[in-house]
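In what follows, structures are represented as structure tokens.
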Structure I
Amino acid sequence: MSHDFLKTLDSSFARGFYSVDPSDLKEYGKDWTKVYEPKPLAICFPQSTDEVSKLMKLCTAARVAVVPSGGRTGLAGGAVAANNEIVVSLIKMRKMGEINTLSHSMWCEAGAVTEAVHEHAQSVGLTWPIDFASKGSSTVGGNIATNAGGVKVIRYGLTRNWVLGLTVVLMSGEVLRLNGSLEKNNTGIDLRQMFIGTEGILGIVTECILKLAPLPRESDVFFFALGDLPAVFKLFEVARRSGFTLNAYECLSDECLGVVTAHRGLASPFPVHRPQYVLCEVERPESEDARAKLEAWLGSLFESGLVQDAVLAQSPKEAANLWAMREGISESLAHAGLLHKHDISLPIARLQEFIETWTHDLTQNYSGLNPYIFGHIGDGNLHVNLMKPADMDAAEFRKLCTKVDQNMFGWIQKFEGSVSAEHGIGLLKKHLLGYTRTPAEIVLMKQMKQVFDPQGLLNPGKIL
């Protein structure tokens, strides 16, 4: 059957449309998740929505499963092809159209790289404000499929807020063009939103019309050293009332700072270690005395005793160096040892209580396991990491982490949080879906999947 389908592709598309080269199968059959061994049948490289539609019709007729592929920067196995599927890579669909400066919008294909979209919009003083460390390799289609967030959700919100219209190809090959460039369209169910954040299990996004925002004014970056966890949240409350526009509010523990500075050969901004740190970026006020206002605010924080030390970046280079200490944590932790990691979210008002409750349980019941916690306090998203102790066997560590997970996800459910904030459910977390979604919600999700993909061929096994 596999050989017959490849012959069908040969007769239906131009030479080079697909690859069975082992290196391509390995590269395009996986995402950043390291748990699954990629085993796709072939990697297809369509160059247009019409070619995606034609391919999907052929796959449906032959009952061949399909896995959509973007930049493959996800961490939940959402883009893994491990069961002889066809991978549909949109790497050759990267065209970007002229920017409409009246409507602040632009058309692009789903394979466009996030950073390239930023640069394209910046040429006319605009931005697509979805920003994160993997922007140089992630794609717009992947951002849409996972409803990506990033470091500036506190100001701009999630991807779904910045998508006006979508072109989607269903498993049947039918092409849907949803909402166009409309800002308002109150005509029933917004089908566009059903394809945002659903990890490609309902349809493949091939084109989109993005909503753009004005480039923010110059920003200033503070790096604060704090005495304890409550100070992180008190400072957040104070910062939101400061009158400055917050672009980002990120926290990291002293353990995280130690790992990233050691890995990257950086010097800590502070001579004395503190338990917690906050990176805060604010848009500079539009006034001649802007810098003076920022420094006066910083002085007030010291006078109140809320912060124990602080650095205000004096140049773009210094700001980039401070950001590197936050954005380099994941890479540095992965380099330091065997990790068990989770990307979770909680209601902002309950973040502190959750961290204190769960870390207390961890230290009481699982001695020797130290958490490395960092994340986007401004939107409730935490990255929780456990590193294997040097004297513990890897198998023993994984077994212990399974027990820790049951405890942590129980608390997440109690605090009405989510088991996945940014990377989706994919293959890796589908057994955890019940901690966040009710049985009634899961039934409805399965019914929606049946409507759009009755044969269950599109990104099979993901989420549900």
Structure II
Amino acid sequence: MATPSQVDKHWTVEERGDYRLPPGLKRNLPLYLFSRFFRPGNPIRLFEYLAVTFGRVSCYRIGPSDVVVMNDPELIRDVLIAQPQNFVKERTQRRMKILLGEGLITSDGDIHKRQRRIAAPAFHRQRIQAYASSMVERAAAMRDAWQAGVEVDASAEMMQLTLQIVARTLFNSDVTKDVQRINDEVNAIMRLYNFLVALPRAEDLLHLPIPGLMRFKRARRRLDTVVYRMIQDHRAAGIDSGDLLSMLLASRDEEDDHSGMTDEQLRDEVLTIFLAGYETVANALTWTWLLLGQNQDAEAKLHAEVDAVLGERLPTLEDIPQLRYTEMVLAESMRLYPPAWAMGRQATCDVEIGPYKLPAGTYIFFSQYIIQRNADFFPDPLKFDPERFTLEHKAGRPRFAYFPFGGGNRQCIGESFAWMEAILSLVTLAQKWRLKLVPGQRIEVQPKITLRPKYGIRMVPELR
């Protein structure tokens, strides 16, 4: 499909009674089931079609609901920054509550504000700096385990690396049976994700003997058993063992009643951090290895920077400011393959955004995958070019032309943690290896909660 770009430089409006909506599909979305652009398991194809056909803003209906797809930086800013009080998380993200409860990803309103206040100290820069050595240690162990000429699945390898890192930083643990059980059950639930999202009112049907829901409930029950036991063990120890869970246990709501989190709230945040803390970084690293394998000039510049800054010693936290090209490589990778590929809101009242007036209940989606491939903001958008992220180029773009970590009062609380983990992991591995892409394999995105490679990415390590 052609690269998504703005079709009409001017916003266009269609009147509907007292409302003004953007143009879009004329029929209800399910009626397009056999169209080339509509694949229920891959909504990116629909978003691409809408962007090419209607421009930055379009709409469709699904059942009785209006859905507006907004990939214009000014309008996204209006939703996330100017009037966030008029929106809540949309249905797909709220559906994640049946796994993540009222964690930072899924909660809204006062609950979200309170949880963010309590969790914030755990992600303070000084706190997360202490994790740098653990990240490098585990990346170095993986680096030493690879063998020249022995094929690896970059996706599986990066998942294993970031699982080891989240085990240490969240639980002060290695990948024990408990941590592996959490990982296994989360992956089992992820395989049911599309089913859970597509099933109308799944959260109200959990008591029914529907096979997919029964599998979900069994996995969630096993998951909760392990997580609650780990929380109780940390409480019983009564010490700060230097991990995120210890910090969450000790944190208090200093702006209100000085209370801490209940076990249930801790459970929700542990699972949220676990999922966000390893899945997203693993995917960012995986796509980065793919792109470096496809772009030898960028790979050579990355290696030159690593050699100049580090030589043969392992990286430290203090090296990160000097690893500027590495940061640009990761930023460009997340432009093309953003781990969080879309986000959404639902209007709680009639709202005016730009030239549009939308009825209460309207769902609004914006896709990082689409807007970050828009030629209006990124010329020759499918080209891998880390130089797009020099300070000069960044200053010339609208704020919401690039937002892999979200924005507004819900911007990812762990963003600085993720950047540190990705940079240190990448340069540690790149000191010794380049990864050569196995030819002839099928590379395809799999948009679920995060943007995974559907078939893995087979690569062969070569000594530098």
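Read-outs throughout are calculated quantities, based only on the coordinates presented, and are distinct from any laboratory measurement. Please read these numbers as outputs of a predicted model, since none were measured by experiment. Cβ atoms are built from the backbone, for glycine too; each structure is taken alone.
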For this session: Taking distance in nm of label points 7 Å out along Cα→Cβ at positions 144 and 272 as the quantity of interest, name the structure among I, II where it is greatest.
Result: I
For this session: Check the numbers for FRET efficiency 1/(1 + (r/R0)^6) of positions 72 and 256 (r between Cβ atoms, R0 = 25 Å, to 0.05) across I, II and tell me which is largest.
Result: I
Seminar exercise, completed: One of I, II was used to calculate helix-only ellipticity at 222 nm (-39500 (n - 2.57) for each DSSP H run of 4 or more, over all residues; to 500), yielding -14500; that structure is II
For this session: Check the numbers for FRET efficiency 1/(1 + (r/R0)^6) of positions 32 and 128 (r between Cβ atoms, R0 = 25 Å, to 0.05) across I, II and tell me which is largest.
Result: I
For this session: Figure out for me which of the structures I, II the number 1.04 belongs to, where Rg/Rh (Cα atoms, Kirkwood Rh), for residues 312-391 alone was derived from the coordinates.
Result: I
For this session: Out of I, II, choose the structure whose coordinates give Rg/Rh (Cα atoms, Kirkwood Rh), for residues 360-431 alone equal to 1.03 when calculated.
Result: II
Problem set entry | Which entry (I, II) yields the derived value 18.7, 57 for Rg and Dmax of the Cα atoms in Å, for residues 152-303 alone | II
Problem set entry | Structure with the greatest value (metric relative contact order in percent (Cα under 8 Å, 6 or more apart), set I, II) | II
